[in-house]
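Just so it is clear, none of the values below were taken in a lab; they were calculated from the coordinates. All values derive from a computational prediction rather than experimental measurement. Cβ atoms are built from the backbone, for glycine too; each structure is taken alone.
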Structure 1
Amino acid sequence: MVGTAQKFVALNPAYPRSWWIVAWSSDVEPGQVIPARLLERDVVLWRESDGRLHCMSAVCAHLGANLGVGGEVVDNRIQCPFHGWRYDDEGRLTALGGPGKPRSGVCLPTYQIIERHGGVFLWNGADEPDIAFPDLLGQLGVSEDDVHFTKHRWLLPYPAKHFCENNSDGAHFPLVHDTGGWGESVMHDETPTMIRAEHKIHDARPWWSFANVLRRVRKREIGNIVAPVTGDLVTDSYGATLYTVRLSGRPGVTGSALYSFTPVEENSFYVMEMMLMPRLKIPLVDSVFHYVLDHAMEFGSWTLARQEAAVMMHRHEPERPPYSSYDRATVAFRRMWDGRIDSRSALDGTSVRHNGQGAGIRVKKVSTPDDLDRVEGSQA
């Protein structure tokens, strides 16, 4: 449940002010407390008995115990496992372990979250969100009753930003995933909070042909036959951190998804994937269909992620890359990512958290969410 914006803070201002998928709703039952490491910070997710979900710093203000490791929900307050200090949903200390009166002014940082489609979304900012939540179902012309959101989560050992910007890089799809000769991205829309691009694959090979199956066997990538990226895709990037993906010019929900690539540490992140599949509305048949298709989609998505990882883990980007005309969407994405980092010092120096001046892209540092004219342009 989202309260007043004034009580919330940014989890880590070195990352874009935007939405991030941080958990599944099913991860936290009523009365339960779980720890999480997100955006290089320790947090705790906990539910009150009526189901209201909260997120706050996991570090107890007393002597630093992690509230998520042995912490409990007591009388709709989260209780520290070390000395029993209790905090309310706004992070305020309300009780000690005994009858003493708690000191006033003791308060833990709290973070703004919402739940949608069975996912938990965190707003990395102290302000009210300036990004409307993606209406993927509206884009597809379906309702929540028409679909299942199939959820998958993997931990990968390289910087989140490298994976994030691939959603705007149409040139990589046919090569990294070995489905065509070359690719390009066509920009359809760009605002301070959203980029829409269509990624076209040219010279796509017949995917189910004998020659291509043999090619997959020789490359030891036969699993990739389950999830080919052979058709054109449309991706929407919201705030540079939340993405919708759907097949270009094809009806139906299969192949559509909602994604976030949420940092754990500077060089690791979770792939948080919410793929759509049609709901058959025939109880037993739908359950079996959902189970089988869910596992097939997870296997196919993991295969694609492995292909990305093989390239991303060995990247050493040069200073001021010589961008080509095929990099327009990538450059636009980099402008938006850095433009939404609020910290005045976060873009200084070298870091895999951002692009910075070394990427050859000029971006104003943002001090307030009202500064919508923050992007000066690109030197590409």
Structure 2
Amino acid sequence: MKLRERFYSAVLAEHLGAYRQMAFVVGPRQVGKTTVCRGLARHCLDWDNEDDREIILKGPGAVAQHARLDVAQECLLVLTLDEFHKYRRWKLFLKGFFDAYQDRVRVIVTGSSRLDVYRRGGDSLMGRYFLFRMHPLSVGELACRRVTEEPIRPPRSISGADWEALWEHGGYPEPFIRRDARFSRRWRRLRDDQLLKEDVRDLTRIHEIDQLVTLGRVLARRSGAQIVFSALARQIRVSENTIRSWIATLCSLQYGFLVRPWYKNVARALRKEPKWFLRDWAGIEDPGSRAETFCACHLLKAVEGWTDLGLGSFELRYVRDRQQHEVDFLVLRDEKPWFLVEAKLGDDRLSPSLARFQAQTGCAHALQAVVDLDYAGCDCFSYAAPVVVPARTLFSQLL
């Protein structure tokens, strides 16, 4: 099987045609950043390539000369700088290059989330870039690759083979395309080893690599569970502050992500335990945990994508009260509750917690997404009261 053009190709092409700002493209290892960005650029310089690195180290002028920016072009040239977060002086370089050549070139910069995390240390690039967070393939991306003006799309089915491949092999392009169980297991093991060992060693100051790898293995078995930092600290035999720091590192390296509880009192929410999710649901053995992680990854892609496209400010949370009633996910739109989602593998009995929290939060929609239900061509967002919907229908309406 060959994968058609990614949704992100259309997103970046639209950005490059409309705006002068650089496009910062971040995302997990092997998610397809390089493939998408190289497909849009006439010139690409890769920091991991020794010849390209030599050009970059000579400065912005050498890069401009390499890209032939002194030659008149029919349209603006597109230049990709790949894995650029590994260059220690990347911010200073980009500021100088952009200020000198912004009227002659459009720039795409790829890297890990380090591009986003470390930009906060100063405002030297303020106003010079927009951030795009790339995610693995999803039902919504397979159903529609066009950029839309509204967050919610009409429902659209995908093939049964594509649905099964997403569930069994995950959304990372190579295992999704190959659809070979042995390959997927080997690919996942290698990716995890590279991320938990090589990336941590190269991009952080953490020295206790073996203990951090152990933490990663523990968290891999607890996707969808609440994080109790003190319990993890005792298990890994480090301080609680160290565990918090290491989990933040694993999130920044895109190994997993946290979903925090939502309360009207924000300070109270910060004192409650977040839930942890892996970025790759396909390696999770427990079907219930895989279903919840599958849902979490689809919703995270949607809220981050909608935010990056400028459709509003969106967040992913969960809700739980003192009586232990809980709904797995709450999507906020411009800081206001918008819709609730309860993830289920096969249980189509409507959870009473949906009605409870819809009344408390004022959400417009309360949806129970069931993975094992067949696709139905109905608009999940046309229902005001709590309703059971097929997960493949709901996710087709997202990004």
helix-only ellipticity at 222 nm (-39500 (n - 2.57) for each DSSP H run of 4 or more, over all residues; to 500), calculated, reads -12000; among 1, 2 the input was structure 2
Mean count of other Cβ atoms within 10 Å over residues 54-61: greatest across 1, 2 for structure 1
With distance in nm of label points 7 Å out along Cα→Cβ at positions 206 and 318 computed for every candidate in 1, 2, 4.1 is reproduced by structure 1
When 1, 2 are compared on FRET efficiency 1/(1 + (r/R0)^6) of positions 238 and 334 (r between Cβ atoms, R0 = 25 Å, to 0.05), the highest value belongs to 1
semi-axes √(5λ) of the Cα gyration tensor in Å, for residues 38-213 alone, calculated, reads 45, 18, 17; among 1, 2 the input was structure 1
P(r) over Cα pairs in 10 Å bins from 0, in percent, for residues 158-245 alone, calculated, reads 17, 42, 29, 11, 1; among 1, 2 the input was structure 1
Value 19.9 of mean count of other Cβ atoms within 10 Å over residues 102-109 was derived from the coordinates of, among 1, 2, structure 2
